[in-house]
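There are structures below to look over.
What follows is calculated from the coordinates using simple rules that are stated; it is not laboratory data. Since we're looking at a predicted model, the values are computed, not measured. Cβ atoms are built from the backbone, for glycine too; each structure is taken alone.
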Structure 1
Amino acid sequence: MKIAMFSDSFFPIMGGREMVIDNCVRILNNKNYCFVCAPKIKSKIIGKTDADLPYKVYRCNSIRVSKSEYLSTPNHKFKKQVENEKPDIIHCQTKYGLLNYAFKLRKKFHIPVVTTVHTNYPDVYRNTLPKLIAKIALRFIKSQLNKCDHIFTVSNKMKGRLEQMGVKKPIQVVRNGIHKPAEIRPKEEAISFVNEKFGIDKDTFVICYVVRIVDVKNIPFQLETIKNLASKTKKKFLFLLVGDGPDRKKYEEYCKDNNLENYVKFIGAISDRDVLNSIYQRANLNYFASVADSDGLTIPESALFETPSLVIANTAGAERINNLHNGFIEEHNTKKVENLLLGILENKYNLTEIGENAKKEIPADWSDIVGIFEEKYKEIIEKYKKN
């Protein structure tokens, strides 16, 4: 098969969606031919370049609409490049400029268009946009999704949200996988490496969060719990924020103003997987507090290294967790989360056993996940050929 992977958000932006695309395309190219179509990104975002990648990337013109968001505007050269490839199917990971272009290609070449929904649009839009704008945007998203031939999403929670929006097309839940490295740095070596690289004392309890640093990721909630936790315990702990984003400076100022600099460390985006894997090994707990995410790659990624996650109840991330068995689930309440964190710090729970259960039960390899996509692509392509 020849697969065109479209996305209005791609490297050098470093986020969950970008890592999903990268992993999928690499594995699809083991048996197929898959290329990426994305906007040109002119910013100071630090991340991977096209030269770093083992697959073809075509870039179109774009309009920058925020610090890290771009609206694709396919130009003549880009269109010619894509159309010369003659894809059998288009898998679009976003819902704006490039999905509109995908619909035009479908009509021109009679090829199917499928999409994956990564964003919890109802919650994100209602929390970040004026009420009327959010209503218009959600109506547009619903319209776009109902034009697609098939929809993938990454959690049952997200499937239900889409159905509530009025999406009528088939929705298939395919959870995100992870890349299991062929070689993993020995745990003690990884711990020493991270301690030295980021200036962490060996007896410090490390809570990590690998995240794009924006309000919608619920970081204000986390910082409040960390601030209150710091006033309740004498245990040495550090909240390690791994990532970058438009709101980082604001949160750094908050930490400075609230005397949290000894408890919170911002280390920026990490594109080196070996370094990131070592951070997961050093961490004692993954604190995933987002209530708007449709899933959460850091949950299976940390589980691979026997680091359990703390998630918020009734979220998509909680679907992966069996409370107190392979992770922790708590209500979206600062007092309750603080008390749980305090209990974890004071060794009220067997973190070693919970981490071992997380490793056994949560991670799924991207090779298995991509196999699901491949089978569905074939089915949809065959159906198109018969029409």
Structure 2
Amino acid sequence: MDTRDESPAGMTREAAGLQPQQSVTTLVLHGTSYTQQQLCAGVDRAPCHDYAQHVLQFCQQWLCGQETFTLHTSGSTGQPKTILLTRAQMVTSAHWTGQALGLQAGDHALVCLSATYIAGMMMLVRGFELGLHLTVIDPVSSPLAAFTPPAHFDFTAMVPLQLQETLHGPAHARALLDGMKGVLIGGAPVSVALEAQLQTVQAPLYHTYGMTETVSHIALRRLNGPHRSTDFTPFREVGLGVDARGCLTITSTLTRGETLYTNDLVTLHPDGSFRWLGRIDHVINSGGVKVHIEQVERALEAWLLHYRAGEYAHCRFFVGALPHTRLGQEVVALFEDTADTDETTRAAEVATALRVALRPVLAPYAIPRQVYFVPKFLETPTGKIDRGATLARLAGG
């Protein structure tokens, strides 16, 4: 189903059917409150640390009408790239999200993702365009823990790790989460274990699909509640297709009318929704057999929920490949765990158990041949697991 918006990206807000820009009453950054007029005029950034300086600089640029912005991708799925986005693209994206989540002028939003990258930057833009009260904090693993009543937020965006930490954090943080009208979750897949836990959250939670090139997300899927779904639903103005590789293509105002070819394998349904299957470049060639990483990870996630009463279900892990003299590449599983035990013995026990358990659901070459416990995964600047760097360090160590 092609529902693309044929309107030019540079059209005015009114011509695009968007509401006039609202005024932001306040922006609170590290406890200091700024008015829109102060931000536009420029404030003394010298006493602020680097991240706060960046936030204030972007706010001034946006409020003074800057037309283009240069962003850098995180490099989690390839080499980092420089992307040039227009103001019109960012305005359109902000309003589409506001309409989808029912955000209104005067709502309170928490910005807890880095504004150096698209996810956090678009939280600021949504605030300015929709008239939200913004509270900006440094990106931390448990962003709601520092706030106590009468603090209240209507809207935020998190990565899965932040959401998981909130679920296992103090009760007041969970209460703040439950009181929101919409929460965006992106930056990484949501694990089977985490999605199961999310069914007790009262606030509507939405997993996002998108990237820097699409100015944040172009599709959402509900993670909890009666409308929970395994499929992503795109904004109605977005046109989707599938190329010869089986990968998603995207055409919309957010791509300035051009077709963007992704490396994401999907099943595209007649109603325009789609199911994400994995990345085409996440393929391991083991003994001449192609192994899709995401398929192995999903099977491993399901098994971990029950193995040793879920002892490892909440550990971060990923499946990758290491060189093998006979196979070329062997499939391995890496777990992030700081337990002070014999890692070699534990790894051997887990590897033996998973080989037995996964034999009925995976092909022989797809079952991880080795298991490794790593104290800390290497990460990209946005906090995503840097799979390549972590594997390279393991292979070199």
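To test your reading of the models, identify which of 1, 2 gives -13000 for helix-only ellipticity at 222 nm (-39500 (n - 2.57) for each DSSP H run of 4 or more, over all residues; to 500) when calculated. The read-out comes from structure 1. Comparing distance in nm of label points 7 Å out along Cα→Cβ at positions 94 and 246 across structures 1, 2, the highest figure comes from 2.
Of structures 1, 2, which gives 11.7 when mean projected area of the Cα convex hull in nm², for residues 222-349 alone is computed from the coordinates? Label of the originating structure: 2. Set 1, 2, criterion FRET efficiency 1/(1 + (r/R0)^6) of positions 110 and 206 (r between Cβ atoms, R0 = 41 Å, to 0.05): the highest-scoring structure is 2.
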